[in-house]
Structure P
Amino acid sequence: MNVNILFLYPDFMSLYGDNGNVRIMQKRLEDQGFEVEIIRRTITDNEISFEGVDFVYMGSGFESNRNLAAGHLAQFKDGLVKAIDSGVPMLFTGNSYDILGKGITTADGSFVEGLGIFGFTFKEQLEKRYTGDVILADKETGDRYVGFVNRAGVPGIEDDLAYDVLKVIGNIPLKKDSVKRNNLLGISLIGPVLLKNPKIADSFVKIVCERKGIEFKEIDYPHSLKSHVKTLKALLDTDI
């Protein structure tokens, strides 16, 4: 059985090795017995369709690239929202999830319209970047997620943000992060987020299997689990 991964703006929004998340999803879905096709769409495409898509991914990029992608993706908002409402699993990492909110106030004071799917806004500045390791906590499930953040701004309005920031090693003034709607997750973590957070990867694979009517097979990925446990322990043991 085939599954389709829609990789949005792979040339614009894959700054920190974020394409690793697509490779991880491809491998895990293949391990479930699927044949995986990766559909790449970018700023030069006149059409982005979410029909027949089984997983959507967008990574992080330069702020200027993100702003261009926001304007381009706005043309296809109706299809995106329909896919979100129908339960298509999606992952937006790093600053790509900024565009899902009402908008972004850039460092020069201009305002970039977001897609308005969520109520949050972002505000950026030029003085310094906010970087560091973080632990995010989902109060509902007790799950904790780990990773690195590198961004030029923080939420100006935190409406709809889903996770508490449990710990920061760095200069990131975040108290909340991430958005969730149906099977969409937007999260500030960058790089191969799914490697260090196998529960997120598992949850997406389970959703794909359920939507395809296939029984999910429990498969161990010990290196991924070890990476998560080791990183979480190191961050918890670090004094701040």
Structure Q
Amino acid sequence: MNAPAASGTPAVVLRRTPWRDHDLLVDLLTPEQGRVTAKARGAQRASRRFAGGLEPGARVRAQLQAGRGGLSLNTIDVVRPLKAIRADLDRIQQLSYVLEIVRLAASEGQGDLRLFALVCSYLDHLEARPATLEALCHWELTLLAHLGYALPLDACVRTGRPPDALSLSAGGAVSRQHASAPDAHFIGVAGVATLAGLVAGGTGLTLTGASRGAVRGALSALWAQVLGRPLRTARFLADDGTLAP
């Protein structure tokens, strides 16, 4: 006999915020409705309805109900709990960074299947493997491309010379010496080459030396431009993509 199909809306928990005395406002990313905010009544108290299901990053099925006061979260079932992530500070910090990006980038009430898939794939990656700067950079560049900010990296987009910086206004990698771009973020020739290799699907590639901190800073700055505000979680990422001291 076949098991009954799971009910509810598939979602990723992005954030929870205390509301009044006993409730929580929960930001969810869903494939069909994009980012939604629902009120979980009584969730600040111990409640079987929400047990383990309101942790940021949890993959869940949510029973949502529309009402005069907006969406209510009636019950929630965990599909993919966070185990390895919650036991590792480096993974926790990358998780927080990814969720902040997605919460600000996702459109409210507008579905985006690709965005939902990208989030879920990186959560699966963090559960299965240690946090690395290279994997995070690859995910960020993939998401930027999906949002309409693909950055060609093989050559300076203006001169064709070997690039050493990233520029959103120029639309890709540039050579700072030969191309004027006021928002060019220097990461070095080696840094750009490594990012290009990662985007192309290369394996075993690593960012080394000073390029590690430069790349981390450059991508955080690009997100600030795209999202219109600095990311709060970016300041906790060290130059190796893990927790800052």
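Just so it is clear, none of the values below were taken in a lab; they were calculated from the coordinates. Small disclaimer: the values here were computed from a predicted structure and weren't measured. Cβ atoms are built from the backbone, for glycine too; each structure is taken alone.
Name the one structure among P, Q that FRET efficiency 1/(1 + (r/R0)^6) of positions 107 and 139 (r between Cβ atoms, R0 = 35 Å, to 0.05) of 0.60 was derived from.
On the way: P: 0.60; Q: 0.95.
Going through each structure in turn, the value belongs to P.
Of the structures labelled P, Q, which one yields 19.8 when mean count of other Cβ atoms within 10 Å over residues 27-34 is computed from its coordinates?
Details: P: 16.2; Q: 19.8.
Matching structure: Q.
If helix-only ellipticity at 222 nm (-39500 (n - 2.57) for each DSSP H run of 4 or more, over all residues; to 500) comes out at -10500 when worked out from the coordinates, which of P, Q was used?
Details: P: -8500; Q: -10500.
This value belongs to structure Q.
Name the one structure among P, Q that Rg and Dmax of the Cα atoms in Å, for residues 19-66 alone of 12.8, 39 was derived from. Intermediate results must be reported in sequence, preceding the final value.
Numbers: P: 12.8, 39; Q: 10.7, 31.
Of the options listed, only P reproduces it.
Which structure, out of P, Q, was relative contact order in percent (Cα under 8 Å, 6 or more apart) calculated from, if the result is 15? Present the calculation step by step, with values, prior to reporting the outcome.
Values: P: 18; Q: 15.
Considering all the candidates, the number was obtained from Q.
Quick check for you: by Cα Rg over 2.2 N^0.38 Å, which of P, Q is greatest? Spell out each step's value before the answer.
Working: P: 0.97; Q: 1.11.
Once Cα Rg over 2.2 N^0.38 Å is worked out for each structure, Q has the highest.
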